[in-house]
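These are the structures in question, set out in turn.
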Structure 1
Amino acid sequence: MDKVAKKNAYLYCKFRDEQFALYDEYAKRNGLLMNTLLVLNVLYYAKEGMTQKEICQRTFNSKQTVNLIIKNLLKDNYVELKEDTSDKRNKLVVMTNEGKMYAKVPVTHITWAEDKAMSMFSEEEQELLIRLSRKFTQNLTMLINGGDEDNDY
């Protein structure tokens with residue numbers, strides 16, 4: 001590994017961490033934890049609801065984290081559980097009207113900001129950002145999960 005790659009890895013991860021901190025601060029300003037904001041975000045746009053397993057997959061949160069968030073949202077009447085007609089073994093988590101009102105401002109504002117920030121790039125820049133971010137994530141996943149290790153550290 002050369003110095004340029006090390007410097008760029010540092011910068012890329014610093015920007016990623018800055019984005020996470022931005023989401024975390026935004027969630028706190030709206031009286032939420034970041035993971036709760038992520039769950040509300042996927043549920044808000046899932047008109048038919050989704051299973052807890054699907055929420056885990058979409059938010060990259062553990063079953064335990066999602067289960068705890070759903071329990072709290074149920075307690076506050078922001079979501080309800082409905083039978084999944086396609087698989088009766090599963091329950092769908094669906095936002096109530098009260099939940100939609102609760103989540104509307106923080107969720108739609110963050111979605112608007114993400115969409116607007118992306119629109120400030122040309123289509124080519126958007127595609128490049130997505131392609132390279134995906135490739136970095138794939139490389140990182142492979143290396144973390146036991147890929148080549150020449151350990152320059």
Structure 2
Amino acid sequence: MFEEGRFTIALRQREGFLIDVAFDWPQVPDLVMDEPPPLGGREGPNASRLLAAAAANCLSASLLYCVFKEEPPPNCLRAEATCILVRNERKRLRIGALEVRLIITEQVVQAPRFARCKELFEDFCVVSASIRQGIPIRVTLEDTSGTVHHRS
């Protein structure tokens with residue numbers, strides 16, 4: 001469960017707003033992302049949906065790892081992630097909040113480590129803890145010859 005350092009995910013526009021996402025793990029299939037209408041055709045999740053899924057998945061994995069360590073039992077947890085979209089003062093759409101609901105079975109509640117883990121697991125979730133603090137993002141816009149057109 002330990003990962004440190006850097007990784008790179010490659011994205012390539014297919015057509016319109018359809019984007020193919022290639023992960024850095026060769027055994028993982030590509031993912032198709034799209035935007036909802038009127039921009040796209042909703043043929044895959046958009047970035048907001050993936051962010052909500054990433055937060056819910058990370059919290060789920062963090063809880064299961066804390067409670068059971070290496071091998072959690074099957075079907076003992078489900079999760080729901082709600083993304084609340086709002087407009088900022090400039091009328092730009094933003095993620096105003098994420099609500100993640102973890103639904104656990106009695107098997108989790110009765111596990112010896114559950115009482116301790118329910119107080120700890122959020123702090124070990126890389127994604128939700130990072131979102132809560134804000135994530136600095138450095139953006140570079142360059143053309144195919146390597147000329148930088150923008151950097152923030």
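Read-outs throughout are calculated quantities, based only on the coordinates presented, and are distinct from any laboratory measurement. Everything numeric in this text was worked out from a predicted model, so none of it was measured. Cβ atoms are built from the backbone, for glycine too; each structure is taken alone.
Table for the structure above
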quantity: Which of 1, 2 yields -8000 [helix-only ellipticity at 222 nm (-39500 (n - 2.57) for each DSSP H run of 4 or more, over all residues; to 500), calculated]; calculated: 2
quantity: Structure responsible for 2.9, with distance in nm of label points 7 Å out along Cα→Cβ at positions 44 and 108 calculated and labels 1, 2 on offer; calculated: 2
quantity: Highest-scoring label, criterion being FRET efficiency 1/(1 + (r/R0)^6) of positions 68 and 124 (r between Cβ atoms, R0 = 35 Å, to 0.05), among 1, 2; calculated: 2
quantity: Mean projected area of the Cα convex hull in nm², for residues 28-83 alone - highest-scoring structure of 1, 2; calculated: 2
quantity: For 163 (volume of the Cα convex hull per residue in Å³, calculated) the corresponding structure among 1, 2; calculated: 1
quantity: Read-out relative contact order in percent (Cα under 8 Å, 6 or more apart), computed value 18, structure in 1, 2; calculated: 1
quantity: Per FRET efficiency 1/(1 + (r/R0)^6) of positions 36 and 116 (r between Cβ atoms, R0 = 35 Å, to 0.05), the highest-valued of structures 1, 2; calculated: 1
